[in-house]
Each structure stands twice: as C-alpha cells, then as structure tokens.
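As structure tokens, here come the structures.
Read-outs: derived from the displayed coordinates by stated rules, not from any lab. Since the model is a prediction, treat every value here as computed from it, not as a measurement. Cβ atoms are built from the backbone, for glycine too; each structure is taken alone.
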Structure 1
Amino acid sequence: MAVVEQNIEIIVSGLEEKIRLDLYLVQQGMRRAILSAPGTIILLNGIPAKKGKPVREGDLITVTYTEEIFEGLTGQDLPLRVLYEDNEMLVINKKQGMVVHPAVGNHEGTVVNALLSRYGMDFSKIFVEGVPTQEDGEGEEESEAELSLDSPLIRPGIVHRLDKDTSGTLIIARTLGSYQALSAQFKAHTTTKTYIALAKGNFTRLEGSIQTNIKRDTRNRKRFVTCSGEEGRTALTHYRVLRQFSSYALVRINIHTGRTHQIRVHLSSLGHPLVGDVIYGKEDGTSLMLHALELEVDHPLTHERLTFRSPLPSRFLAYVQGARK
C-alpha cells in the first residue's frame, strides 16, 4: 500500500441549472468519501469553498487529497480462528471488524492477507483458471501484474462473504475443484445459513418470512433498499424471535439468498433495525449485533453434509447484561 497526493482540476461545463459543488464533483466521478476526508482541500476559483457552495459555468474547481494506492496482494501473519481444515477447505470464525478481501479503504488486514501468509503467495494462483474470461461473457482475462481492487483475482478461495462488522462462520476453498463445487452450492442456494441478531423494537409476529427484491439506494451508495419485482434482485429471509426483551429481541435468521446487507435491509423494512447498525438504524454506541452462527454445506470432495458452528460472541451477552441495568 502506498499513500500518494492527488491534485485534480475541473472546469465546470454543461450546466443547465445551479448545482452544489459536491454534487457536481460526484457527477464527474469523484467518490463522496474523498470529499468527506479530513485532509481534502477544495478550492473554487482559487478560494477555499464549502461542499454546499453552488457552482457556475466556467468555474475552476481544484481538489487536493491523499489516496491509498493498491499495490497488489501481500501475506500477513494474522490470527484466524479455525473451526475446520482439510486439504480441500478451511472454515473460520471471522472476527468482527475483519474484512474478507481487499477493497477500497481496506487494502490490508483482510482474511485474504491471512490466507496468503498461511498457505503461501502461490495460493492466489490456484484459482486463476476459475476466474471467468471474456469468452465466458463474464469479464476479461487479467494477469497478476494487472491486479486491481475490482479484479476477482484478489479473492482467492473466497466463495461467499460476510460484512466487515458481521462475525461468524466463513468457508474458504483450498483447491480449484473445491472452489467450483462450493460456489455452485451457494449459487444454487443448497447451503443452509443461520444467523443470530439483536433487533430493535417489539415484534408483533414471532416468526415470519420476508421476500422482496433488493437494490442499491440511488441516494446513498452505502445502503440497499427493498424494491418492486421489476428492480433489483430477489431476496428471501426467514426469522424467528427466540426471546423478546423490553426494547429489542434476540432473533434467529435463515437466509435463502445471499444479497448484500440482506438481513439488515429486511429487518429494517419491518421497523426492526439491528442493534448497532448505523447504516439502517441510529447510532446507539454499540457495534453491530449480527453473527453468522451456522453454515451447512456438502463437502466438495466426499459430498458429506457438514455443519459448522461459530459460538455466540461475548458482545451479545455484554449488551444484554448492560441493557438490563
């Protein structure tokens, strides 16, 4: 990872009506995260300007900021809580706060970095054949020298993902054959995924299913929203309240699809955002209370049905005990 200073100059053109400076920059392809970063300097016609200031045709905008540049995969000796391991796959209990693979803002300290330390740098090359090429209609062939944060080659062995702040059971393939077999199970929805969460509010129904489509929120790229059947991708979530407390509930959840933020979006749509969810709820001073408890898959080689379980994290008990005081 390298940190470089960027300096960009843009002359405002093609305006049909007044627009905020930040919105114009976003329209030009600049990420909101850059504009909000503490060290970013924005000048309008050479004078420091606030993001909400309107711009006019011919204005000169200058943006100076620092950016982390991804320089390729590296191995890092990071501890992994191993639940199961053989020559075909590895199953871990991912800790909260750990990202699964490198992405914007998280170039290091990921599960993939730990895997490269554990199995060696050649581990990333095992799965090159499994990456779709242009002939497959899915993407373009990429060499190791062309690795970017958008490349599937930075996700060796990863057949499914958990959000950064979601802890729990994660399975990783160790061979190309296992990668293909496990990926096929997730695609066909033959795996069984069980989560435990703390959700806010009092549930009127103790058990139910939520089936809606989900799409990215056009007003906030970090969020997803439910939508009509003509948009987004279908998602099915089943929940059961295990215990109702005064202002929140312990909920067991099974998801039959694996959409980004699916559980968080679906429960929020019922008026029950998860405790600690700052994207779909309100800041409450605690971390996200969502844990991937169990995962059932067929072993990629023996086809035996296996169940892997990650114990409930201590943060759940700590929250319940604290809320009772």
Structure 2
Amino acid sequence: MINIIVNPNSRSGKGMKVWNKIESMFRGSGKEYKVYFTQYEGHAKQIAAELTKIHNNYDSEIMIVVVGGDGTVNEVINGIAFERNVVLGYIPTGSGNDFARSLKCSEKCLEYLTKRVKHILNPSQYEWLDYGVVLTGGGQVTNRRFAVSCGMGMDAEVCYDLLNSKTKRFFNRYHLTRISYLLTGIYRLIHFTPVDGVLEIDTGKKYPMTKICFVSFHIHPFEGGGFKFAPKADYSDGLIDVCMVYGRGKLSLIPILLRAISGHHIRKKGVRIVQCKEARLTVNEPRKVHADGEAFGMQDDISVRCISKRIRIIR
C-alpha cells in the first residue's frame, strides 16, 4: 500500500495542482494506494502517526509519500514512529522547499514530476537521512523534530511573520520566496531587539555571544527558501551545523543576509559556524523559536541534537 499525504494548500494551492497532474500515474500503475488530504495545521502529523502506529504486522514496510513543502515534511516526521519500517517518498510543492533544494529535487516541470513518481512506484535507490530534535528547557520539557533546520532569534521572527503573510503568497506566485524572506528579514532587523547568550556544544566548549541576531541549527544547508546559512551541512553525517550571527550593528547585518544567498556570509565578521552532535543555547530574554519554519513558541533555553540516519527516503 502506498500512503500519500497531500497538502492541497501548499504554496497557495500548488499542492493540489501538482496532485491533479500526477494522480493518473498512481491510478494507472496497478498498485494499491490511498490518498489523504490535509485539512488543518497538524493534520499531516496525525495521519503519519496513525499510519505508523504499532499493530500486529510490526515488520511490514510502510510507505508514506509526502506531497507538500517543508512544513508538511516537518509534520510527517513528527508523527512517524521511527521504530517501524518506514520509507518516505517526496514530491515537493512548497514555497521554501529547502528540504527539496538540499536533495536536489524540483517540481518546476512535468518531466521531473513524472520521473519522481516513477521512482516512487518502482523504488530502487534509497538514502538514509539525519533529523534533528529541539527541546525546550524550563518547567515543562517539550520537543519537536525537524528535517531541515531550527533556530532562535531573527530567523524565527521572519518565519512567524511569513506563516500567514499576504506578501509571501504574492511572491509565491512568481517563485520569488527568497525575496519575501529578504524583505521581511530587513523589516525584522529594524524592529528586532538583540539578546545576549551562550552556546555550549557536546565537547564542552562554550561560545559567549552579545547582541545575538539569530542562531540556527542545520541538518541541511538552506533556510528561508534558499539562504545557505550552513554551506557545509551534510544531511547524513550525524552532525548539526550551527550558524551564529551576533555582535554586529543592524545595518551591518544586511550584507550578511545578502551574502547568505550564496553561502559567502561565513567570511563576514560576526558570523561563526561550528559542528556538533548536541548543543544548548541559553539567552537572557525569551525569543521566538522555529522548527522547519513552524512556530515553536518563546524560549530562553533550548537543546538541540542530531538523530543520525533514521529517515529512509526514496531517491
């Protein structure tokens, strides 16, 4: 059985349009499939949890195909019971598509979609991917998995702004998501209040920071629809690449954002990247946190770790 989770509203309705193009291929394959359309936030997580819940046939393979963007992928990996034999297929239809960009996937032409569906219907190559987990400190511990990245600070502020942004929907129509992120980022730079904090990684090394703009934790190199904040991040090396941007005035941060499109921001003063398996970030005032662009509340203490090679995906 091929289980297909479709987010019909991804990229302002692009998800439904793509599904309409490819449905005939599944129907004509002769293989049994079932499609689930998400109807509200968190629905993909519920569907994935239900599909992978423990039952008598514990060792049987469960195939889940995601038709959506980074947010849909995030919900699915948060619902999956990874102790089960799960294999993922992916057809990107989101606005940011940072997960797809790292995997060198694209949904821009029908030829690619046709090829992608053929690979899913007759899989021959698989790859094991890492995922991350972000945990909150304080009185009640909560956690969320992420496929691409999570972050605290200005990058999270931008993600929150874009979740229900009319500007984002406008730019999505013309495949200009990066511009909406950049414009929102510049707006946030003007209004954002930096904080001070400390990053501690699993080796015991500490990185004190003042005037923190943001700290992002990466499994994949990209964030925000193509900003290469962690150019050397490898989705199967068992490590998190941490990008720290701090200690600079607001105007000097604009060139950093612009250079991040190509990954050349790492040469700028005020940018530091480290690799680790686990890290903890504490700041002196709570700031917004995101996981794959999805809201994860206001926090002043988060821990992040990498779970190595647990996502099995069809290539």
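Here FRET efficiency 1/(1 + (r/R0)^6) of positions 26 and 210 (r between Cβ atoms, R0 = 41 Å, to 0.05) was derived from just one of the structures 1, 2, and that gives 0.80; the source is 1. Comparing relative contact order in percent (Cα under 8 Å, 6 or more apart) across structures 1, 2, the highest figure comes from 2. Using FRET efficiency 1/(1 + (r/R0)^6) of positions 218 and 306 (r between Cβ atoms, R0 = 30 Å, to 0.05) for the comparison, can you identify which of 1, 2 gives the largest number? Of structures 1, 2, the maximum of FRET efficiency 1/(1 + (r/R0)^6) of positions 218 and 306 (r between Cβ atoms, R0 = 30 Å, to 0.05) occurs in 2. Thinking of 1, 2, which structure, once Cα extents along the principal axes in Å is computed, gives back 60, 43, 31? Derived from the structure labelled 2.
Here helix-only ellipticity at 222 nm (-39500 (n - 2.57) for each DSSP H run of 4 or more, over all residues; to 500) was calculated and came to -4500; which of the structures 1, 2 was it taken from? For helix-only ellipticity at 222 nm (-39500 (n - 2.57) for each DSSP H run of 4 or more, over all residues; to 500), the value -4500 is produced by structure 1.
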